[in-house]
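Undergrad: Next up, some structures in structure tokens.
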Structure 1
Amino acid sequence: MNRKLDFRKRPIFFVLWCTALVSCVPDPPHSNPLDPFYNREINLQISGRVSQKNNPYTPLDSCLLLLTPGNYFTFSDNAGNFVFDKLLPGSYQVVTYKSHYQTDTTTFHTDSLVSKPLFIYLNGLPFIKKLYFYSQFIDQWWPDPYYEIVLNLIADDPDGMNDIQEIRLNIPEFDLYESLRTSNRIDSFSISLQGNEFPDGNIFNIIGKNALIELVDRSGSTQREGPFFIHRIIETSPTPLSPIGLALVNNQPILTWQEFSVPFNFQFEIQIFRIIAGIPNLIFYHKNIPSRQTEYQYPEILTAGQYFWVIWVRDEIGNLSRSKEASFQVQ
């Protein structure tokens, strides 16, 4: 015969029953700081490593890692390792910075004394090491003289030069996008633009306009650098005086030119070419000739043959203007 226990008649049994029931329930984690039983001595730790995104996943040192909430920070060591300790249970974000790398944001949750390590991979971004952005006026006998805008740059990428997909020149006001060409150096890129590539065919419209450089890597990340500006286009060229017109000269000629008067600072440069089988070959290039100078003696001995020389003007910000060719002969 089943009997039903009446707790109203035997209250002591009710108390014992509740005590036994409570003892079977596990203790809660008390991870909420508002919990009166919250353990303020908890010292959780998270460690990890920062590496390059691409194979061979090279560890990255000196990365700045910011942890929120809490606004803690640390740096990765020579092996890419880092540690955050004295953490409380909860969710966190780590933001990782390094120059020339794409910033990474990683979220993690920790509720035990030992957590799985974090592995953070940063994508290296292409960047410009050197840039030359200038105008030049090339005066010549044939074909017609012309003006052009020249952009030369040296680029690099932490993931290697093969990671660079494309480099573009962007002039927003003209809605102009042009890809730069590679040269015989893997890290060298260039482009030249002439007047017909500008609105109304007027190359002078570029003066003072914003020019941006866009560098794109194989993962599709795009870096924009700039703006860069053309501040001046030199409209006139220097004039050679002697020797000219295939004049016969000695083997150490004195080159003379007309005084060049403009309202900005500049220096002269001289180039001498020898004609071999109808092809000009540069044999001499001299820079940094003062603007007040109007002659220069060739410092070596020329062999018999046909030559021509040109004189350049270079202003203080790199813009150029070149004279017509002045020919001479040495017997």
Structure 2
Amino acid sequence: MDSLKFNPPLKANDILVLDGGFSTQLEKYVGDVSQDPLWTARALIERPDAVQQVHKDFLEAGARVLLTATYQASTQGFAQHLGLSQPDALAAMARSVSLAHAAMDECGKPRGHVLVAGSVGPYGACQHDGSEYTGAYLGAMTREALAAWHLPRVTALMHAGADFIAAETLPCWREALAVLDAVASAGGFTPVWTSFSLQDENHVASGETVQEAVKQLRRHQLYSRGRLFAVGFNCCSPSVVQGAVEQVRQVCRDLPVVVYPNSGETWDGQRHCWTGESGELTAAQLGDWLRLGVVGVGGCCRVDAGMLARLKSSLVKSMQKSYG
């Protein structure tokens, strides 16, 4: 789409391959990740070598965006489950950026060509009850309270040198705005994308419409300043992605979109396991998404490095067919 606004760190005519499901790949080296209330964040303390290896696996599969292992990291969670002080917890979050950089250096990948995204999951993710897919906690928390809760992690990742903040799997626009508030409060010029979990192709996880979510994002000061550089959808079924992106285009023609769905399976928050059947993205699907202004494609839960490599191959075929 010629009308897209390519604010940093995006570049015109550049399609980014995002990484895959960090927990899925980490489980090749660390057991019982899905049962852990800290999820992948525990490995920042106990297995930093495994964290770095996961980043290397995704780089070797073709990823140009590495998301840090901080999706389910919080000062409260680190204190409760590992007894860490707040300074030590924030240092662990900052270390996540260094581990991604170290993996890039080992693989000979230049900074700038590969980007490090500071992963900021929703409040619900740190409750380890699956509520990031429902927004069940939202009635008890104000936008201001959510912003205050997100601020320490956002600040730690920004100060550690993340290329941008990836606010992901957000169940509603109010929490998306709260993360943007936190980014604005932290100062500086670090850009951010916001990615929603989906109920279906028309609604984000909390039941609000995709169109209303995008309208709300565009009212935030960071959008007018060019620091909100993309909107996205992740950890959803691939089958609802195209419809959701079409909903974005109904209200906004110029905002780039990033998508990184899961394998098609569904997370059971009570049993802490995945159910249903998995599948892989086709070149035809990817081509349809690119024509709608998708500029970044990757995988989320249940997408390991092998699947990501095949996704990249399909993406290349789609681009060759679309652009000759």
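Quick note: the coordinates plus some simple rules give every number you see, no bench work behind them. Quick caveat, the model's predicted, so the values are computed rather than measured. Cβ atoms are built from the backbone, for glycine too; each structure is taken alone.
Undergrad: As an exercise: volume of the Cα convex hull per residue in Å³, calculated from one structure in 1, 2, equals 116. Which structure is it?
TA: 2
Undergrad: Tell me which structure, out of 1, 2, gives 21.9 once mean count of other Cβ atoms within 10 Å over residues 58-65 is calculated.
TA: Attributed to the structure labelled 2.
Undergrad: Thinking of 1, 2, which structure, once helix-only ellipticity at 222 nm (-39500 (n - 2.57) for each DSSP H run of 4 or more, over all residues; to 500) is computed, gives back -1000?
TA: So the calculation was done on 1.
Undergrad: Here is a follow-up. With relative contact order in percent (Cα under 8 Å, 6 or more apart) coming out at 12, pick the structure among 1, 2 it was computed from.
TA: Computed on structure 1.
Undergrad: If Cα extents along the principal axes in Å, for residues 226-289 alone computes to 40, 28, 18, which of 1, 2 did it come from?
TA: Corresponding structure: 2.
Undergrad: The value 3.5 for distance in nm of label points 7 Å out along Cα→Cβ at positions 90 and 130 was derived from one model only; which of 1, 2 is it?
TA: Value 3.5 for distance in nm of label points 7 Å out along Cα→Cβ at positions 90 and 130 corresponds to 2 out of 1, 2.
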